[in-house]
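**Student:** What follows is a set of structures to go through.
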Structure 1
Amino acid sequence: MKKLIQSHPIASFITFTLLYSWTLWLLMILSNKGLLPFKFPTNFLGSFGPAIGALIVTGIIQGKTGLKNIFKSLINWKTSAWSYLFAIFFIIMVYVLTAGITYLIDPALLKFGKLPGLPETIIYFFVIAIVGGPLGEEIGWRGFLQPQLLKRFTPVIASLFIALIWLLWHIPLFWLEGAAQSGGSIIYFGLSVLAMSFLFTLLYLKSRGSLLLAILFHTMINYVSAFIIPSILPASETDKTFGHVSTYLLFGLAILFFIIYNRTYTTKQLD
């Protein structure tokens, strides 16, 4: 078993990740539909599948050194100002542009609601970061899979591969009541994941592999999308226009960044 994992670390990571998350999510889905003889409550533990897969495989192929490197990356805050500005403000820029375009389509969609109080907004940010996906996912996607792929392929190929696995991992959530993806469009979500995979790769390279920055970027995306926008623009919860426009913008901006940083994306990284 150990030799198999050492020979096929990427396949092993994907297997552990999907097995862990999909098993938990399947139990939740079946429980919600009353198809189990026992109650299995909906919970956040499935989001830690990528982290579980990364830690298991890293521990086997690299031992304590590899695990320490992941931890160091989690607290690696010494990176460029560009990385911080990108991680914090990119998604805000996307939604400001989306709001402008949506207003031109239908001004009624931009009726503003009230943002919750400061304590709640701060607490929710950290709740999302820790149990809402970013921590559990990024240890796997950018902490393990990204560097493994960059050893073999150019960043553009690595981005495409991660987008595929990232989307595949999320698929059960479209049938899980209470999940952000529940009842949504797999096509639009897939376009967003593809665009974000390229953006995360650029941030990974610019921040010299900082997991902290990847988690910050992921948190901002989830936080603004799931908390800020529904609070200040209640109509976006029922009307799909805002979400569709933001997806097109995200995809278009990802293409723009790919053009601007074409050499970065198409040049194989040195070990």
Structure 2
Amino acid sequence: MKIGFIGIGNMGGAMIKGFIQSGRVEAENIFVSNRTPERMQDFVKETNVQACRSNKEVVEKAEIVFLAVKPKDFPEILSELQPAFQPGKSILVSIAAGMTLEQLEQYTNEAADMSIIRVMPNLGSLIGEGMTAVAGNEAASQDDVSLVLNLLALIGEAIELPEEQFSIFSAIAGCSPAFTFTYIDALARAAVRHGLNKETATRIASQAVLGSAKTVLESGISPMNLADQVASPGGTTIEGVLTLADTGFVSAVVQAVDASYKKDIEMIQRSSENPR
């Protein structure tokens, strides 16, 4: 399978490296283009992927083309590339937030039978622990969607979701790493207050959060039931849990998700009102 990337910024570059490191995708089967020649030269030297002279060349050589550029560049790039896409052969994959399948179809001049798949990766993809949502347009077959899902599974977990659920996915998967980083830092700062140095405290807090997440995923037990198991009667944990409840911890998390969700909806609406 030949894979193309138009744009090799932070996320696109991380995805490429993850695919190669998985051992399932060979560097010689990845074709890339980038606006900055120097960046592409360095990236090709680092990864041994194939450099292309133009975006059109990427489309011509690859079966799956990831468009990993800024949303503002989509209209121009897709309009330019529309004649190069081959319906029934090319699969276009967008990783842009707030860019709907309908808009992507418009930007390709609604090319008949153009298989377009929208994916939303998160920061964990940088270390092979991503959480990615996938949705295809009507022209995308289930085989097309499954092909992309299996590819993205090389850099974490990928699930198929209805596109109308992408905004809430973005809030709890795309935005939540920042929430979690803030929580880890708060734990570390509290530990510093009681005598630990910040580096050691951050390492301890990070591993504790990692272990807790893995316990939820691997045990099949609900997070709240796990919390009950840890909180012994009259112990230290229940004291902290009740303090979190008293100070509005759960409410603050819900409000943060609500705010992120609302912002994503607003961005989609603005983008739809100003498509070009």
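Computed from the coordinates by the stated procedures, all read-outs in this text should not be read as laboratory data. These numbers were taken from a predicted model, which means no experiment stands behind them. Cβ atoms are built from the backbone, for glycine too; each structure is taken alone.
**Student:** Quick check: 0.98 is what I get for Rg/Rh (Cα atoms, Kirkwood Rh), for residues 127-238 alone, calculated from one of 1, 2. Which structure matches?
**Tutor:** 1
**Student:** Separate question: Compare mean count of other Cβ atoms within 10 Å over residues 7-14 across structures 1, 2 and report the one with the greatest value.
**Tutor:** Evaluating mean count of other Cβ atoms within 10 Å over residues 7-14 on every structure, the highest lands on 2.
**Student:** Where does the value 28 come from, among 1, 2, when relative contact order in percent (Cα under 8 Å, 6 or more apart) is the thing being computed?
**Tutor:** Source structure: 1.
**Student:** Given a value of -0.65, -1.49 for log10 I(q)/I(0) by the Debye sum over Cα atoms at q = 0.11, 0.17 Å⁻¹, point me to the structure among 1, 2 it was derived from.
**Tutor:** 1
**Student:** Here semi-axes √(5λ) of the Cα gyration tensor in Å, for residues 23-134 alone was calculated and came to 34, 28, 14; which of the structures 1, 2 was it taken from?
**Tutor:** Source structure for this number: 1.
**Student:** Moving to a separate point now. Of structures 1, 2, which gives -21500 when helix-only ellipticity at 222 nm (-39500 (n - 2.57) for each DSSP H run of 4 or more, over all residues; to 500) is computed from the coordinates?
**Tutor:** The correct label is 1.
**Student:** Consider the structures 1, 2: one of them gives 2.9 for distance in nm of label points 7 Å out along Cα→Cβ at positions 47 and 175 as calculated from the coordinates. Say which.
**Tutor:** Working through the options, I get structure 2.
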